[in-house]
Structure P
């Protein structure tokens, strides 16, 4: 399994409704991409001082790298990604992506 982890720095002027809409756009891809599983999105809840300004994050679980790769090039992901980047501090500078391979055995 691949756990796609994305951490973001939303601009202060981006309302909660827009943040929720971005999450909904990403979650809706589950109906279009085979092997795309759970999507979780929320604000940083860590008490540790190491967030480096990242305010929110989301994870998407994929059955395998092929499903993740299909998501990356999917037209709806490109559109949702552009909407997300437009809402971030410094565009892509307000974005960090990290994929973890999860051994479920």
Structure Q
């Protein structure tokens, strides 16, 4: 696997860990609950570390946009799947639009 391909894989995984830390942050209740706070800290380290690694090979703007797009999409999808947030056709279409933009950034790279 080329360094650039590996950077893309790491970036996608890091974006998923962004969703983990964002969800854990919400569940930590302002860092008053130990379990979610620990998950937040660990996922944050993995997510940021992966983003930093990917940015060695990929442009900053593209890396950040992909990382945030994946993190935001997965966070909202998980919240809707678990009932923490209401689902609607409009929300689903907008999330799919974010995913399409992430894929587009990969394709034009």
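All of the numbers you see were taken from the coordinates with simple rules; none came from a lab. All values reported here derive from a predicted model rather than from experimental measurement. Cβ atoms are built from the backbone, for glycine too; each structure is taken alone.
Among the shown structures P, Q, from which was the value -0.51, -0.59, -1.12 of log10 I(q)/I(0) by the Debye sum over Cα atoms at q = 0.13, 0.14, 0.22 Å⁻¹ calculated? Intermediate results must be reported in sequence, preceding the final value.
Working: P: -0.46, -0.54, -1.25; Q: -0.51, -0.59, -1.12.
Here the read-out was taken from Q.
Hey, Cα Rg over 2.2 N^0.38 Å, for residues 42-81 alone derived from one of P, Q reads 1.56; which structure? Of the options listed, only P reproduces it.
When relative contact order in percent (Cα under 8 Å, 6 or more apart) is calculated, the result is 31; to which of the structures P, Q does this value belong? List each step's numbers first, then the result.
Details: P: 48; Q: 31.
Only structure Q yields this read-out.
Have a look at P, Q and say which one yields 3.9 for distance in nm of label points 7 Å out along Cα→Cβ at positions 34 and 50, as calculated. Provide the component values of the computation, followed by the final result.
On the way: P: 3.9; Q: 2.7.
Of the structures listed, the value fits P.
Assuming -10000 is helix-only ellipticity at 222 nm (-39500 (n - 2.57) for each DSSP H run of 4 or more, over all residues; to 500) as calculated from a single structure, say which of P, Q it is. Only one of P, Q returns -10000 for helix-only ellipticity at 222 nm (-39500 (n - 2.57) for each DSSP H run of 4 or more, over all residues; to 500), namely P.
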